[in-house]
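Given below, in the form of structure tokens, are the structures.
Derivation of every value follows stated rules applied to the coordinates shown; laboratory data play no part. Keep in mind it's a predicted model, so treat the numbers as computed, not measured. Cβ atoms are built from the backbone, for glycine too; each structure is taken alone.
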Structure P
Amino acid sequence: MDLLLDTSAVLLFLEDSKRLPASIKATIQSADHQCFVSIASAWEIAIKAAIGKLSIGYRVEPGLRLALMSNGIEVLPVTWEDIGRVEMLPRHHGDPFDRLLIVQAMRLGLHAVTPDEAWDDYGVSRLWV
């Protein structure tokens, strides 16, 4: 199963947070699953770190990139197709970063790792238990 970790999921995973359900952590770490993070999540993390809304203890570049690589998590680029699909996506969810991630999960058939129930309105398979 291929997984797309949303921004909160990847941060909780990298922090080894107790707020990340143990079953989700095990799924992410399993060799049976390929995990992806959108470059849009890295952008969101960088923005929030720069304005003081998030403290991660390292620079996004190279820190986040190296942390993802060392955990075998691949980074998805944002494509023109993704942007076009965001434009057409129903407005069930207002967060621009999540809207892009939803489109990527839909386009690539990825299972989303997110606590955000609003993703369910798009029919994206979501893991969070």
Structure Q
Amino acid sequence: MKKRDLIIYRVVTGIFTAHMLFTVFAYFAMHDMVSETFESLGVPTALIYPLAVAKVLGLIAIWTDKSRLLKELAYLGFALDFIMAIATHLMAKDGGAGGAAVALVLLTVSYFYHRRVFGKKETFG
């Protein structure tokens, strides 16, 4: 059971990571397109690069075991990002909420299996 859970965790987290790295690539390589999307949603384009960097740092925190607190904060940060992205797309009625919804589902499954495999320690450090 634990081996199966670890495999599920790694596969889902890997798919999530690939999804996030694609968005980071798009933020840098397709900056004009991403800027237009942000502007159409009413989101400041100044957030594009900091958001890309935050996504990379969040992925590093999730994959490493350097700090349980940082890992929990990374999961929280991603969840807030996706919830806000879904809400923004729904308010704009542009049909673009699907990507963020998929990412939120992957993140939730990754977090669930992370807690299942690595435990639910209540102390951070």
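If mean count of other Cβ atoms within 10 Å over residues 79-86 is computed to be 13.4, which of P, Q is the source? Present the calculation step by step, with values, prior to reporting the outcome.
Working: P: 13.4; Q: 15.9.
For mean count of other Cβ atoms within 10 Å over residues 79-86, the value 13.4 is produced by structure P.
Any idea which of P, Q comes out highest on FRET efficiency 1/(1 + (r/R0)^6) of positions 7 and 31 (r between Cβ atoms, R0 = 35 Å, to 0.05)? Let's see the in-between values first.
Values: P: 0.90; Q: 0.45.
Once FRET efficiency 1/(1 + (r/R0)^6) of positions 7 and 31 (r between Cβ atoms, R0 = 35 Å, to 0.05) is tallied for P, Q, the winner is P.
Please compute Kirkwood radius over Cα pairs in Å, for residues 15-86 alone for structures P, Q and give me the label with the greatest value. Walk me through the numbers before you get to the answer.
Details: P: 13.8; Q: 12.8.
Biggest value here belongs to P.
One of P, Q was used to calculate helix-only ellipticity at 222 nm (-39500 (n - 2.57) for each DSSP H run of 4 or more, over all residues; to 500), giving -12500; which?
Working: P: -12500; Q: -28000.
Structure P accounts for this read-out.
For distance in nm of label points 7 Å out along Cα→Cβ at positions 39 and 103, which structure out of P, Q has the highest calculated value? Could the numbers behind the result be given before it?
On the way: P: 1.4; Q: 2.1.
Going through P, Q one by one, distance in nm of label points 7 Å out along Cα→Cβ at positions 39 and 103 is largest in Q.
Given that distance in nm of label points 7 Å out along Cα→Cβ at positions 47 and 63, derived from a single structure, equals 2.0, which label among P, Q identifies that structure? It would help to have the intermediate numbers written out before the result.
Details: P: 2.0; Q: 2.6.
Clearly, the read-out refers to P.
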